[in-house]
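Several structures are given next for inspection.
Throughout, read-outs are computed from the coordinates displayed, never taken from laboratory work. Keep in mind the model is a prediction, meaning the values are calculated, not measured. Cβ atoms are built from the backbone, for glycine too; each structure is taken alone.
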Structure 1
Amino acid sequence: MTRGWLPSILFLLCGTGLAVALLLGGDVGTAAVLLLLFMLLAAVNSPLVFPRSIDAAEARRRSAADGRPIVFWRPGCAYCLRLRMRLGRRARRAHWVDIWRDPEGAAAVRAVNDGDETVPTVVVAGRPHVNPDPAWVREQLSRSA
């Protein structure tokens, strides 16, 4: 569980350290702005930004029933964050699997990526798509409506 929060924790620690150094130097305004910036980066890279993750078996079961895509992702992944942000509110319609929390999900991603854990990997109708265009994923979500 800590692994998913690691990027956020590192952003907070770095931001706090930098802000303290600037405060000790007397630069209160810059310290406040940088601390807020690092806090925003921590929030955006946290698992809280993503819809609630389920395990791979449950995602496959649900996808078979409703036809919605499965998105394999991991915290701290810039491409996953890009996909999540570009999907907007539609992101909640997909089935999200955090590969750092689900070993079966990580194995599924490695199986289609020559042993690499390349995310986001989106599975639509049983076919994997590695780092697809967010517009394409939006289209797939609309089709499954």
Structure 2
Amino acid sequence: MHIKSQYFEDYTLGDFRETLGRTITETDFVVHAGQTGDFFPHHMDAEWCKTQPFKQRIAHGTLTFSVAIGMTATEINPEAFSKGYDRLRFIKPVHIGDTIRVKVTISEKTESKKPEFGQVNEHVEVFNQKDELVLVCDHILLANKKDK
């Protein structure tokens, strides 16, 4: 089921949307390292990584997070805005060549301190091509109410 809600009242607990896959490439690693300044060998040194437990380079956690969240941004909702993310966890490593997909589920609705808004929490799960959970977080939205 795809969410097409705009106002707080339109969000339904349990509704979800899923993305198609996106393969993480070496270019993603290099661009992200350049943008963030994180050139740690875990991400950039293939030979050094061969001596480590995972035996290959690991995607920056922030790379996986930013790509995954970008994948979910398919519709603009002018009645809601992001308040941030909570409980971000990197569950399993993502490597060059892995394909990730994202599932976003409406997990909570609460009143906001401002009566014209409601708070909506979206539980975000990122899976690799083996259907293994690699990242989780909660996205917090403030959504306008219909009856302000």
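Assorted remarks:
- Per mean count of other Cβ atoms within 10 Å over residues 75-82, the highest-valued of structures 1, 2: 1
- Calculating relative contact order in percent (Cα under 8 Å, 6 or more apart) for structures 1, 2 picks out 2 as the one with the greatest value.
- When distance in nm of label points 7 Å out along Cα→Cβ at positions 35 and 83 is computed for each of 1, 2, the one that comes out at 3.6 is 1.
- Computed 2.8 for distance in nm of label points 7 Å out along Cα→Cβ at positions 67 and 99 - originating structure among 1, 2: 1
- When helix-only ellipticity at 222 nm (-39500 (n - 2.57) for each DSSP H run of 4 or more, over all residues; to 500) is computed across structures 1, 2, the figure -5500 traces back to 2.
- The greatest value of mean count of other Cβ atoms within 10 Å over residues 51-58 among structures 1, 2 is that of 1.
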